[in-house]
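Presented below are the structures under discussion, each in the form of structure tokens.
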Structure 1
Amino acid sequence: MSTPGITPCTLPENIVARLREWGCDAALPAVQALFEPLLAQQPRAGVSLHADLAYGPDERHRLDVYAPQAPGPHPVLAWWHGGGFIRGSKAQRANVGWWGAQRGFVTVLPNYRLAPQSRWPSGPEDVVAVWQWLQTHAAAHGGDPAQLVLAGESAGAAHVAAAVLMRRFQPEHWRLAGAALFSGPYDARLEGLAREALGIATPDPRNEAYFGPDLSAWDAASIVDQVDAAPLPLWISFAERDLLQMQVQAGELFARLVSRHGFQPELRLLREHNHFSAGCAIGTADRGTADALAAFVRRCCGLAPDTESHA
């Protein structure tokens, strides 16, 4: 029997045992190495890859499109990688691209500008730039820009959340089918004021690089306090062994959206996972997160449930 809000993990027991051993202290390189053999077996048939397409003038303004070879139009899923605002690459989530296209979504993986060279609000600005690119180019890859779901993890989730929830970033004719947020930081002020309680270093290499050294300026970048966009279908998730500040902020964002802004987001706890592993597991034997995300995208786009087996 499934439990509402709890997404099960179906990874092999030896992988789950290692995740349990690491707890909340997992390191990204170790997690990537753990999943590398699983992702090496990921199927890629029936997918066309169009790599390093420019969506803006910066050298980081590049995206990859993973398109189903079956005739469209298909829903579009755009996924922003993590990296604490200062690192990361679309290449780290190629597994999401192959998986998404095989599930029938034109799947887009962008890079975005990084701190300290680029500071707030470069993240949501780049999300909007990808949205604008997709309005013009999605159809050429078999996608329907009216059926567009944005998704992001960690820093990528913060960028997507700012673009989706703060009206000032949204251009005329902005429209989305939905958005999915995985383990993101949504309250910069909280991270600045509660570093000891949340285990955040001082000086803070992530937030100070992106939001700047002046903590008084972080209020304007605290998404939870700046929400003024209309409600839309939204997924908010955190991992069972996530970083403490991500667990706190997922709950804070959910509570603010429901109690103050009329949203009814899906709130999900991803069983057995840590901050990095849920994204790594998409496209492996862990069908829990992947199937739930695919079902969310289809609901956002008004499509019938996918009845195929995806073992």
Structure 2
Amino acid sequence: MIDPFKRTWWMPGWGEIALSSLIWALVSGMLLVPGFNAHHDPFQSVSRLISVDAFGYFLHSFHSYSGDIFLIAAFVHTIEYLIKRTHRSYLFKQWFYLILLMIVSILAVFSGFLSIGSKESASALHIFDGILQTVPVIGGQLSLFFIQLTRNINPFSVIYLHHAATFTILTVILTYVHIKRLKAERYALLYTGFLLALLALILPASLGHPADAVVSVVKGPWYFIGLQEMLSWMPVFVAGIAFPLIIIGLLAWLPQLKSKDRPVLYAIAVLLIFYLMESVIGWFLRGEGWQIFGR
């Protein structure tokens, strides 16, 4: 039986792929900074960047895929922890930092998507703001901190600041806390860099539509589609706040259970499968006006 988590000569471990992707995301992100203007019209600045020369187009795709691969590798690595029961050896504080790393990593990649200023990112930004507003007591303050839609400030520049500074710095710090290093294995770094370059050359990342474009359906990135689908038939608080908190709470509980963690692991698996199914429905079956195809 093939072990999908086993390191081989042709593929490094998922943890090393995640770390390598993070490093490539940092490098490519710094190269993109001079050509990106988040304060006025971020979409046009990215459009100009990718239209000036082939390298700008390649760099944008490379950076976009580095975030995607980072999330995928981190997710698979987390599943590896759960399947191999690695969480049983963690103290609560160590495990808490790991869960916090997962949350911040998602926010780091998602905020990068939000800061582009496309039709898709603008829609996701308003959805994100609506979710934050449902948080009891501090919802308004959270919205002001992350987006500041209620003030005369460009929300894309605010979320870009969090992408380039807040979430990225926290991701780097928590990564170091988790593995006590920020240097990836040379083979993993080269392997991941080659994979990212290949994806960027063969399947250039889509920039999306201009903010004023008229489109029949607006969908966010692949990791956001499931949430969009849930929001189409669930209360905002349940889909955007309660559902993620339940998963986070179950994960945080695991180290305390030791060998009695099977029911919680099953519950986490059911919730993740449910989200995957929602993602499939949203990605493949939703069309114009977010209606099911064929109706």
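All of the numbers you see were taken from the coordinates with simple rules; none came from a lab. None of these values were measured; they are calculated from a predicted model. Cβ atoms are built from the backbone, for glycine too; each structure is taken alone.
A few points about this structure:
- Origin of the value -10500, where helix-only ellipticity at 222 nm (-39500 (n - 2.57) for each DSSP H run of 4 or more, over all residues; to 500) was derived from one of 1, 2: 1
- With respect to mean count of other Cβ atoms within 10 Å over residues 18-25, the largest value across structures 1, 2 is given by 2.
- Each of 1, 2 could give Cα Rg over 2.2 N^0.38 Å, but the derived value 0.93 comes from 1.
- Which entry (1, 2) yields the derived value 1.7 for distance in nm of label points 7 Å out along Cα→Cβ at positions 178 and 226: 2
- Origin of the value 15.5, 50, where Rg and Dmax of the Cα atoms in Å, for residues 122-241 alone was derived from one of 1, 2: 1
- Taking mean count of other Cβ atoms within 10 Å over residues 170-177 as the criterion, the largest value within structures 1, 2 is that of 2.
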